[in-house]
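Got some structures for you, see below.
Please treat every number below as a calculation from the coordinates, not as lab data. In this text the structure is predicted, and so the values were computed from the model without any measurement. Cβ atoms are built from the backbone, for glycine too; each structure is taken alone.
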Structure P
Amino acid sequence: MKKKLLSLLLTFALIFTLSSTAFAIDTIPNSSQNLLTAASEEFDVPEENCTTEMLSSYIYENTDTLATIYETAFPESEKTFSATSVEFQIPVYVVTLDKEGVYLDFNGDNGYMILVDGNDVIAWETTGDLGYLKGLNSTYYSIFDGFGYYAGTQFLPYCREYLTEEELQSINFSSNEPYEGQNSAGDGDIVTPSTYVSDRYGPGYKVENGDSKSLPKSFSYFRQWDLSIYYEIKNGSKYSEGNCSLSSIFALMNYLKTSGKYTSLPSASSKTSYDATKDSFYTKYKNKSNYSIETPKQLPNLYLAIRQYAIDNYGYEVSNTNPFNITTIIKDIGSKYGETISANHVLVWSYESQVVNQIDAGYPVIINVANSSTYGSHSMVVTGYSLYTKTNTVAGLNIKDYVKLIKVNDNWSAGARYFDFTNYVALGSFVTVK
């Protein structure tokens, strides 16, 4: 990737040098003119030979033509494009698409644009001034995470912005009703992703080739309900244990078994009739009128080992396993069955590294979300991802918009669900395994 950026930097420098001497603008193109045609004429090349660097250099000299183009491309947006010039431009490598491009920083607090090969605009913001990019000769960009850098092989964002508590409460809701294709309101519990995307974000979004991937082997989905023994009764309804972390560990480790990665782990079909009366806290909950206890109960031996480890080492009863303990549980339960499993709790994360790269490599990931508008604070297993793209072609520019979903074992449902990562800005972490 660094070689690609160096190559792009040299090409960009040559084009910009040519453009700075070649431009003798007699007329500014009107807002309806095709920018690709205009740039091709300016550089005296056929349109199919007009490079991203040529087009960006043309925009550099004709920034004021973009206002009407933006208005045409985003007719329902309340934002307006106010930039009158480009402060600077640098090469950018888009890791999500494996494409080279150009970053244009507009004057003042008027945002930026990213152009890539094929005349595609993959990012266009009308506000913001990204100080951390000033002075750089080149940069990396992820559609999932924004601008970033590499620490070894891991992509990390320069800046991850978190909203206030008030903003978190409102960002995922236009109402308290779920969208079509969704069972519960908020950012999760999505059953039919294409229906949900169309209803929430509008028509025209589709998954392009290679932009959706699931784990290579069949994944077995599990529910907290089915793995619970103690059930709380509240307002006439029955609730499972707060065992989302334990359920996630079990589902992940079961996949490590069934996919052939760690074959010494016990199969989910290997079960024991568990007698809850031997739990040290059994009497405590038996005496609570708002609890129902299912015992004896047939449960997978692997789950029982995970549960007992949490009881013995972290005081688990019916809820609250700290996400920081997940890696230790995975590694020690692996050792119990003669397997050495590498597990890491990642606090400084990126979607690109912890979701895309892990799924592409064939490994599930545990995500610990906080302040999710559907799940609250909750652990789930990531089993895939989908990137939906909408293209609006205006004045020769293919302006892209994206919706980012992850496929999960959400521990509430018996099958796969999807979680909308497009607007997810709350705190969270990932647990990765190898």
Structure Q
Amino acid sequence: MQLNAYQERMLKGEMGASRAWAMQFQLDTGRVLSAESLTPIRYAFFMADTDAMGEAGIRFLEELAEAPAAERQPLANFYLESRHTASELQQYGLPDWFMALDQRRLNAIARLGCHMDYNHINHHSVPAPCFGESIAMGSTPSAIYANSALGARTNFEAGPAGLAAALTGFVPCWGLHLPGMRRPKRRFHLTDAPQTLTEWGALGAVIGGMLKNIDDIPLISGISAHPGALALSHLGAAMASYGAVGLFHIAGVTPEAHLYHDLQLPEDQISRADLLQILTPDNIAEQPLDLVVTGAPQMCWSEVLELHEKLANKLIHPDVTFLAFTDKGSLDCATSLGVTSELRASGCRLLDGIDFFQSGSEPMRKNNGWKTALTPSPKLGNILNGAGYQASAASLDTCIASAIAGRVVDQPLTQK
């Protein structure tokens, strides 16, 4: 991989040890991935959560943060994706040591010149990348959304990759930065359009489960109208979780799909029955329910209002913990309008913080003896099974009905 004179200076340590480490990281990564060069970026979004990093990763950040300020100033705009852990989770068994580690993580990241905006800077808020612009996105939902809905260019640049991108201002030019790698390999035709955000997530799970590798880019057809940003967000989050793919195209919706209109591709059909199969909790049907979690992707304001409306005048079973994750701005609005207190009166806790699966979900499961979990997020259901839960995705109505009943029910219940 070829470096220019500026990059060589960085590699030799002329701009400090931190940048030398970062450029060596980019060089090693690029060589492994057969990149010919580095491409400049304007934005780097940092995904480095406490659950994934642990003591060793956070200590590494702290060591980098001890460098002279001039040597650790980011050369790309640096934004935090992996936000703070909600402190309220300590009431639900999150260990004190986890919160202490999380605070150390945040302190070190702040010293590295990262924008510590706790309103969940991600794919829906400023700064949004431009069409065709190369960036470094850390989280899978943000990356696949930026590639697909916005037409930006990014691979999954999590952890040290995102940090190295910020410190150098470059990423290896490979994968989805290259036009040829954005070409779809398979077509999926929908006989019925998804009806809810959860069903859009189910569509992502169905397609993701059918993809063979990260290069198996899908082209989706059969959508007659633009479904909106939230639908694309839920679709991408689940697809990346189930298939590790970083890009999808939707005919008539996403900005690059028209390039492949006449492309002859292997085709599969997907019906609404296929989506509902993902949302049928057969594996835990009628079992006592311990936990319901919403918010992966994190809930926007309209989703908070929908949850509030569906829980009005209802009570969650006392044996069920119901957690809903949103951003700080939405939580502040909900609190000022009385929505937060009314949700809590129903038994639902509205929280501002990083997603539940990154918030010590496994130690909380052990400390509470939790087993069964429901979520309207196919992505989250997939991940929680890996954390030792018996988890399933289901419609929001089924999640609420099960939370009220205290057991996993197949059909929503009516509570008088």
At a computed 0.15 (FRET efficiency 1/(1 + (r/R0)^6) of positions 88 and 336 (r between Cβ atoms, R0 = 41 Å, to 0.05)), which of P, Q:
P
Structures P, Q, by FRET efficiency 1/(1 + (r/R0)^6) of positions 112 and 128 (r between Cβ atoms, R0 = 25 Å, to 0.05): label with the highest value:
P
1.00 is what came out when FRET efficiency 1/(1 + (r/R0)^6) of positions 296 and 328 (r between Cβ atoms, R0 = 35 Å, to 0.05) was calculated for one structure; which of P, Q is it?
Q
Work out volume of the Cα convex hull per residue in Å³ for each of structures P, Q, then name the structure with the largest result.
P
To which of P, Q does the computed value 21.5 (mean count of other Cβ atoms within 10 Å over residues 56-63) belong?
P
helix-only ellipticity at 222 nm (-39500 (n - 2.57) for each DSSP H run of 4 or more, over all residues; to 500) from the coordinates reads -7500; which among P, Q:
P
